[in-house]
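Alright, structures below, take your time with them.
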Structure 1
């Protein structure tokens, strides 16, 4: 499968990006990673921030590849799944991200206080790791998007 094929299926739209957009997305990832470490707020909110950082890193790789998800049900899952096609993420990373997505949805919409300290730490660690992988991938594959 390829990003082009996903676009044929209507899951993605081809759309060029810019250095400014990539810079903004990197700034959002950094902000969310910092917010995830603020101990004065609930573990639920910190988890949401960590997941947001990771999801934004996935969006960043997709945008750098010249695509964005179509606005449709499940577009966040497609963003996560696209990591296999953009940065060649392994299935373990993608599965962790899908698990975090379900937990984030439950935390946001169903109940409070269901994020454990271990889940929070894993989410922060995973988001930071994914951010590093995406930045390394950008430096190698799209260095022009990182230049000022």
Structure 2
């Protein structure tokens, strides 16, 4: 992770170009869970005016990364190896909140649950993901 994190005009710190592009705003405890808020903007919408499914999956995946991050040892990183997401409702405006929690933290694999809700608390998507812990290269 870069030490010079970009700060947007609202004062939020984005840890990567991807989180900045998506305007994902982080609020994480250090306990194997996370919460990421993302305002819905017009570029997130598909032709019918609803948030495109890949955007919802990206938010859920990023929330899971944020939940895993404090559990990693120095030099370790992680990569997604499997995601299953069920879409339960459409989102159109406001903001989405992705939450995640780790349900199994092994040395090589971590499994977690994720949810995406709209600003009214309606469940938009629910998923399960498996992530591989990558060891530092020597």
Structure 3
């Protein structure tokens, strides 16, 4: 995903490419392999431009969610963390519980999931798989 692609998606829905929005998107793109809370994102955005306020970050996260450009996860502590979607390809995530690092993996045993669902009278319409743990950096510190 590129900045131009995201800006085009925003323009198609009537949103302008404001400078604060560009900064937020640039930070999200730099952190594409990490999930961030809104507050963590806000602090990173403030490094780039001290004038961007917290409500601007939250408002832009709402817009990106509405446009289905964000991946969301919730930590064991109930904190919502986000990142820009990786791609349109079906994949899953391995997430570090400390630093939020994400490793994408494509090996998906959907046949097993479909059979399991069918045995319980379900028809699957989709699935998301997150595996949580500690990355080597966090495990060793």
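No lab work stands behind these numbers, since they all come straight from the coordinates. Everything numeric here is computed off the predicted structure, so don't read it as measured data. Cβ atoms are built from the backbone, for glycine too; each structure is taken alone.
Taking volume of the Cα convex hull per residue in Å³ as the criterion, the top-ranked structure out of 1, 2, 3 is 3, with the highest value. For the structures shown (1, 2, 3), distance in nm of label points 7 Å out along Cα→Cβ at positions 39 and 55 is largest in 1.
Identify the structure, out of 1, 2, 3, from whose coordinates mean count of other Cβ atoms within 10 Å over residues 63-70 was calculated to give 19.5. The structure behind it is 1.
Could you tell me which structure in 1, 2, 3 was used to calculate helix-only ellipticity at 222 nm (-39500 (n - 2.57) for each DSSP H run of 4 or more, over all residues; to 500) as -12500? It traces back to 3.
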